[in-house]
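Enquirer: Before anything else, here is the set of structures, which you'll find just below.
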Structure 1
Amino acid sequence: MPKKRGNNEGTIYKRPNGTWCGQITLGRKEDGKLKRLTFYGKTRQEVADKINKAINSYNAGVLVEPSQLTLGSWLNTWLFEYKKSSLRPSTLQSYEYLIRYHINPALGHYKLKELRPEHIQLFYNEKLKEGLSPRTVKYIHTLLHGALKQAVKNNIVARNVTEATILPKQRKKEIRVLSLEEQQRFLQALEGERLKAAFIIALATGLRQGELLALTWDNVDLKEGTIKVKRSLKRVKNFDPSIKKNTILIFQEPKTSSGIRIIPLPPAAIEELKEHRKRQLEEKLKAGEVYEDNNLVFATELGKPIDPRNLLRTFYRIIEKANIDINFHALRHTYATRLLEANEHPKVVQEILGHKDITTTLNIYSHVLPEVKKAAAMKINHLFEVDNKNKKSK
């Protein structure tokens, strides 16, 4: 039974799945039927707020009739009213960018009720011709499918037209791995660098750039020789009007639970971290009261988080010095490749890297597996060897 509603709330009730639903009636259509709008939320208050917002918009004459609602307007509503609270800041930024830069210029003007599968399919095909990767097109598809799925739930459209489209085949991305000789050149180029330890840890643990910059000393156990990964540092677009900045640095949780993990440290990396800790304490003493202690393992000389862009500037200067052409992620790929080359089990590599599924690990590092399989076969080769000496005596 619906809970008694407050003023101007419409009908609000709890659904069997635990979420809340609310409906309001705003006059009648030309055919005499009632105009009804439906809203969903995780709490009763969330639904009540959405209803009040819709009523205020209606009274101000700016509420759009469902039949006149464009894809561009709906995507904005879907992203900021339905998805924002459940998305990581970096994902919100990605969605907003794809909508603004790719989807709306091509499809935003279509009314939802007029949008057809061929409109979406042509859009995908054109984006591929423009040079967008199949992976990005699939990401756009995921976004559109989610937005239109919600539109179906809200009875704005009868079907999700993205379900009738065909996605491009995914191309396997080539990965760059340092050779053993290049790895030595890279390590030599680190000598004298203030952030030498950061790049050694990246190469010795496979940490992503954001994970490296978010690492705190309370998640480093130098005695046991382990680090715990719990979050990452990202620079994202600012959607808070109260903050007068276009972008902000934020710490965020991993995408999946597998991203939270404990990684063992090789002895050389432990010693490097000990030396780095000493230098950092000296910097803290030198800076005095202006030092901002965030307990970060890798911070600026004043203790503040290092902007990912600044770390990359240092990285590219180092690889230029070493005469190597790689990106930062190649350090992670190199780490994983070295483990597999040493016959480490792929399941162990998956857990250390924080991949949700072992299939991801196997697909990315399939170039190493033939040699690993060959080495495995050689381990049982002796079982098939005939003892020629005994054979001759018979």
Structure 2
Amino acid sequence: MSTSSHHRPRDLRLDFFRGLGMFIIFVAHVPENSWTLWIPARFGFSDATEIFVFCSGMASAIAFGAAFRRHGWWIGFARTAFRVWQVYWAHIALFMVTVALLLVFDRINPSVEYTERLYVIPFFEDTASAFLGLMTLTYVPNYFDILPMYLVILAMMPFVIALARISEAVALAGIGILWLFATSGYLNLPAEPWSDREWFFNPFAWQLVFFTGFAFMSGWLKPPPVNRWLIGLAIAILVVTVPFAHRWGWQNAEWIFEARDLVWGGLEKTDFGVLRYVHFLALAYVAWVAAGEGGRRLAGGGAWGRFVAITRKVGQQSLAIFLTGMVLAQVMGMVLDLIGRNMLTWALVNLSGFLILIATAYGVAWFKSQPWRKPSAAEASGSRSGAQGRAEPVSRRSELAAGE
């Protein structure tokens, strides 16, 4: 939550927590996965979606904010539009690849109807309407709803930055007003051409958590001070919400169930209820403090240092990891259907999935480094020899000067 966009420890914290979020998202999407009983969403009102969106806002302040600052609004707008274009086609590819795999799974294991599990049956029953809806983002099945939400929020970014050029307070006010309209039911997007169902993640509401991260990283908001009173308050919020969030609480205590029902609007996920926001801010603050000033507790060597480095690598390739994880989760669900579900198979599937995500992160980073553009070993050796040869006359002149 540091305001400096060039402070290295901040990058460490951002990548680390974003990497953790990627692992959690994978676990959460594996069908009938017992490990989901231990993800943060089971113990609080917010979940890995907030981590993903908040960290994406922080990362966007670095990646896109620089384009706006250095090259002006129109170049920043173009840079953002290019990213929106990329995310759009990533969403289309994710849907097509996943649905194709589901068809394969239907043939491998006829005892489970995988296209029904994700409910993409309408895509086959009315393909023309569904395909047009897919391309226009008016057909957004629930499993495929995070990237559309993200790209709409990205599309808002140039306009929020334009407001910030008037005044940062104006930009923050606009973000808050837009969230209020969305939570009031005045702003939503259709998720199916044949029904009145709306997007599961309302981007006009979820932009609040995205631009909170963006505002902290851009310096529009100052990070909260570290003191025992704020730490105590944040921990108290996290502890108090556990029985209201965990099923052992609301399933076994009538008064907890009734209390949840009374404040359900604040817990609502589609329009990002205010209690989710409060819980996430408390969680983010505790995590930020726990990481230490400048992320010093995330630094170090040994097993802990390697774990942090690997998790950061996953966080640095978040879009590729997200896409891989969503497809991989369905593959692992099919594997569990074939080999059965018990403590051993759950561990096998989840840990194997983690390894695949890690390998993907390092593979994507390698490709992004464009090693084919680097000089070959022979070229590098020749370059060093040439540099030494050029240095010899200088050295000789130095010797002559010393002799004189």
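None of the figures in this text is laboratory data; all of them are computed from the coordinates on show. All values derive from a computational prediction rather than experimental measurement. Cβ atoms are built from the backbone, for glycine too; each structure is taken alone.
Enquirer: When volume of the Cα convex hull per residue in Å³ is calculated, the result is 227; to which of the structures 1, 2 does this value belong?
Expert: Derived from 2, not from the others.
Enquirer: Determine which structure produced the value 0.70 for FRET efficiency 1/(1 + (r/R0)^6) of positions 198 and 374 (r between Cβ atoms, R0 = 41 Å, to 0.05), calculated from the coordinates; the candidates are 1, 2.
Expert: The structure behind it is 1.
Enquirer: Another question, then. Please state which of the structures 1, 2 yields 0.90 when FRET efficiency 1/(1 + (r/R0)^6) of positions 54 and 350 (r between Cβ atoms, R0 = 35 Å, to 0.05) is computed from it.
Expert: Going through each structure in turn, the value belongs to 2.
Enquirer: One of 1, 2 was used to compute FRET efficiency 1/(1 + (r/R0)^6) of positions 46 and 174 (r between Cβ atoms, R0 = 30 Å, to 0.05), and the result was 0.10. Which label is that?
Expert: Computing FRET efficiency 1/(1 + (r/R0)^6) of positions 46 and 174 (r between Cβ atoms, R0 = 30 Å, to 0.05) on every structure in 1, 2 gives 0.10 only for 1.
Enquirer: -13500 is what came out when helix-only ellipticity at 222 nm (-39500 (n - 2.57) for each DSSP H run of 4 or more, over all residues; to 500) was calculated for one structure; which of 1, 2 is it?
Expert: Among 1, 2, the structure yielding -13500 for helix-only ellipticity at 222 nm (-39500 (n - 2.57) for each DSSP H run of 4 or more, over all residues; to 500) is 1.
Enquirer: Something else: When distance in nm of label points 7 Å out along Cα→Cβ at positions 70 and 86 is computed for each of 1, 2, which one produces 1.5? Write out the running numbers ahead of the final one.
Expert: Details: 1: 2.7; 2: 1.5.
Computed on structure 2.
Enquirer: Right, another one. Could you tell me which structure in 1, 2 was used to calculate relative contact order in percent (Cα under 8 Å, 6 or more apart) as 12?
Expert: For relative contact order in percent (Cα under 8 Å, 6 or more apart), the value 12 is produced by structure 1.
Enquirer: To test your reading of the models, identify which of 1, 2 gives 22.6, 64 for Rg and Dmax of the Cα atoms in Å, for residues 134-229 alone when calculated.
Expert: 1
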